[in-house]
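None of the figures in this text is laboratory data; all of them are computed from the coordinates on show. Bear in mind the structure is a predicted one, so any value in this text is a computation, not a measurement. Cβ atoms are built from the backbone, for glycine too; each structure is taken alone.
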Structure 1
Amino acid sequence: MVRTLYFDCFAGASGDMIVGALLDLGLDFEALTRELAKLPLRGYELERREVRRAHLRGTKFTVRIEGEDHESHPVSGHGHRRLDEILQIIRSSELSARVRERAEAVFRRLAQAEARAHGCAVEEVAFHEVGAVDSIVDIVGACVGFELLAIERFLASPIHVGRGFLGCAHGRYPVPVPATAELLQGAWVYTSDIEAELVTPTGAALLATVCESFGPLPEMRLEGIGYGAGTREFPDFPNLLRVMLGETRAAESSGARERLLVLETNLDDASPQILGHVMEEALRAGALDAFAVPVVMKKGRPGVWLVLLCRPEDRDALLALLFRETPTLGVRFYEVERRALWREILSVETSYGTIPVKVASLSGEIVNAAPEFEACRQAAERHRVPVREVMLAALVEFRRNVGSREGR
């Protein structure tokens with residue numbers, strides 16, 4: 001069985017609603033506060049309180065910025081930050097590797113959506129509302145909550161997006177705003193007679209990043225329910241996000257099929273140093289895999305076949321990278337289908353410290369486990385031992401505890 005969280009988005013979703021729903025579900029507020037304190041951000045306080053929305057109770061999560069009235073300024077802590085600045089904030093924290101990885105993925109996805117909506121490069125995107133302290137805390141806080149609650153799988157209902165127009169830093173935009181609409185491509189969405197922005201870019205980015213599908217509630221062994229409250233109140237409509245936690249059958253989430261893109265180009269005048277740099281940058285920009293193969297090109301010239309694997313939404317950013325960083329004049333791309341094992345990161349305690357282990361499962365059975373090399377390398381340097389000793393210690397500790405994980 002797989003521990004699954006289902007987002008019931010009958011009133012849309014936002015970052016604070018997601019965190020509020022997790023708290024209402026049972027996420028420990030003090031533990032969340034301690035984890036968020038690991039971010040190099042100051043000048044804010046966290047608040048959790050029970051509220052009523054159309055006669056239903058829920059939990060309201062608020063990030064209060066020092067010197068601001070959050071009720072009159074629902075988007076506070078404004079800052080015009082670019083993606084690299086936000087990623088640096090996350091990377092310089094002492095949060096777990098899994099939380100950092102997931103939070104970075106959410107912001108990358110958001111930056112790509114903003115870039116497409118505004119017709120600019122990802123590097124040129126300047127976050128306004130989403131660059132604010134409270135939005136960073138909302139996204140990272142949700143990722144912390146997912147880890148503390150040990151969520152393995154994420155699903156969502158069709159999403160109520162609202163309608164009308166919204167004033168923001170860039171002007172007056174239709175609801176859902178362009179970035180939100182970009183993020184929700186592939187999801188089932190609908191509207192009603194409620195004129196309001198029910199889905200924020202922050203909420204859409206979180207759902208788009210973690211959810212594997214959008215549809216009816218699956219067969220689930222239900223364990224808990226939580227309600228996260230939005231800021232606005234509607235007289236006859238509960239402005240709440242409901243989350244439902246339970247176990248779904250492992251077979252439903254193992255070997256999931258994905259539609260991906262292959263980007264490839266042939267190079268006969270790129271140095272090995274450039275190729276290594278390009279592959280590293282491609283992985284940072286969202287590529288799922290990158291490799292280079294020696295080939296013989298026309299006129300017998302030796303060259304390299306450079307190949308990237310990516311999700312469709314990452315295509316434009318990777319094309320820009322290849323055109324900017326390599327001498328290529330053209331890049332081929334085409335759709336492929338991939339079937340991948342269910343993967344998760346588990347941490348084990350060894351005599352060399354905490355080591356994350358990547359685990360792959362098929363129909364609930366663990367079929368592969370590998371310690372993260374970079375974490376092992378750093379631990380080996382600290383303790384002045386060979387890397388293979390740290391990797392072996394991590395595997396031994398993992399196997400000692402693997403029995404409790406089998407068949408989930």
Structure 2
Amino acid sequence: MEKILVVNAGSSSLKYKLYEMPEEEVICSGIAERIGHEDAIFRLKFNGVSIRNILPIHDHTIAVELLLEALIAHQVIKSLDDIKAVGHRVVQGGKYFSKSVFFDDDTIAKVESLIELAPLHNGPHLIGVRAFKKVLPHIPNVATFDTAFHRSMDEVDSIFPIPYDLTQKFDIRRYGAHGTSHQYLDQEGRKFLPGVEHPRIITCHIGSGASISAIKDGKCVATSMGLTPLGGIMMGTRTGDIDPSVVYYLCKKLDKSIEEVYEILNKKSGLLGVSGVSNDSRDVLDAMETGNKRAILADRLFNRRIADYIGQYFVRLGGADLIIFSAGIGENSAYFRSKIIEEIGPALGVKINENINENSRGVNILLSTPDSSVKVALIPTDEEVMIARDTYHLINS
């Protein structure tokens with residue numbers, strides 16, 4: 001048995017879980033929030049106990065020190081030597097990484113070179129890595145990339161129809177995101193397909209950020225997010241795919257720079273922009289119940305865009321054996337699952353048991369009826385356990 005610490009560092013946060021491997025038992029979990037502030041929040045959960053402290057946490061190194069001190073003080077571990085490795089979530093691995101790797105100097109340099117493709121994520125990830133290397137210098141650190149699972153896509157599925165020399169010169173291609181989640185969902189989903197020799201699965205990771213993948217024989221053949229997480233389906237604040245000329249047109253009409261319009265497309269669009277209410281789907285549904293026409297439109301557009309991608313991937317895979325719903329909205333909203341199936345049902349012959357759907361959230365369960373042409377499942381995602389698995393396998397290989 002070995003203890004593996006899994007972390008996800010943000011610009012002002014450090015989320016963590018400690019696993020006992022290979023049993024995949026979660027020993028504790030928590031988060032340090034508002035790092036850089038005098039009133040930062042540190043949370044720790046273990047053995048049914050929940051601890052919350054408000055205190056100054058000036059940087060990520062202090063957050064790491066605080067975490068390790070808490071693990072020993074509350075006897076979660078006996079000593080720091082109990083932790084055998086730290087696994088880090090990294091959003092963007094670019095063309096360099098198709099699997100998890102040790103965080104050596106070369107990995108750090110490559111992740112740093114990709115900050116431009118994930119400015120809100122790669123930089124903070126590196127801050128977290130450096131903090132752990134400083135506090136626990138003798139423990140290996142492992143990088144697990146959100147983009148790695150999508151590196152199996154053929155070139156025809158990953159490039160854009162721009163001049164090919166630009167594609168090559170600047171490595172412009174569809175990198176996707178949420179790959180760790182999609183890979184986990186595929187592995188869990190195959191349990192619903194006994195006897196299927198070449199499984200074709202469409203995974204729907206639907207949260208405030210959302211993406212859809214087409215997976216065949218355990219390999220990603222297509223995914224919705226593009227060069228950055230802005231592409232693909234409509235999201236909480238992101239547009240998803242749009243006509244590129246909209247960017248030029250808005251720059252001219254609003255007399256704004258490319259950077260300013262890019263900010264609008266990333267942070268002020270999607271459910272928030274169309275509804276004018278919120279980026280939270282629950283708030284949009286509440287507004288719909290009052291007859292808010294923009295909220296109703298946002299809801300219809302959100303469901304339609306997801307249905308369009310499912311239909312596209314059904315064709316890309318030559319059919320489908322399973323459609324999976326997961327992530328915040330996919331796991332918890334029976335309404336959205338029902339509406340999306342309503343959109344694709346007549347064309348694809350997909351049916352779900354509405355009673356099971358209505359009474360299911362956050363559990364692994366089959367939603368489809370026996371006569372549905374494609375199985376439909378609800379599977380809560382678990383990116384952290386995938387990172388723990390990769391970290392454990394790397395240090396023992």
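Give the label, chosen from 1, 2, of the structure having the highest value of relative contact order in percent (Cα under 8 Å, 6 or more apart).
Sorting by relative contact order in percent (Cα under 8 Å, 6 or more apart) in descending order puts 1 first.
Taking FRET efficiency 1/(1 + (r/R0)^6) of positions 39 and 311 (r between Cβ atoms, R0 = 41 Å, to 0.05) as the quantity of interest, name the structure among 1, 2 where it is greatest. Display every interim value, and only then the final one.
Details: 1: 0.95; 2: 0.30.
Structure 1 gives the largest value of FRET efficiency 1/(1 + (r/R0)^6) of positions 39 and 311 (r between Cβ atoms, R0 = 41 Å, to 0.05) among 1, 2.
Could you tell me which structure in 1, 2 was used to calculate FRET efficiency 1/(1 + (r/R0)^6) of positions 207 and 327 (r between Cβ atoms, R0 = 25 Å, to 0.05) as 1.00?
Only one of 1, 2 returns 1.00 for FRET efficiency 1/(1 + (r/R0)^6) of positions 207 and 327 (r between Cβ atoms, R0 = 25 Å, to 0.05), namely 2.
Compare Rg/Rh (Cα atoms, Kirkwood Rh), for residues 63-134 alone across structures 1, 2 and report the one with the greatest value.
If we compare Rg/Rh (Cα atoms, Kirkwood Rh), for residues 63-134 alone over 1, 2, the biggest value is for 2.
When distance in nm of label points 7 Å out along Cα→Cβ at positions 7 and 183 is calculated, the result is 2.1; to which of the structures 1, 2 does this value belong?
Source structure: 2.
If percent of Cα pairs over 11 Å apart, for residues 247-286 alone comes out at 62 when worked out from the coordinates, which of 1, 2 was used?
2
If helix-only ellipticity at 222 nm (-39500 (n - 2.57) for each DSSP H run of 4 or more, over all residues; to 500) is calculated from each of 1, 2, which structure is the one that comes out at -10000?
1
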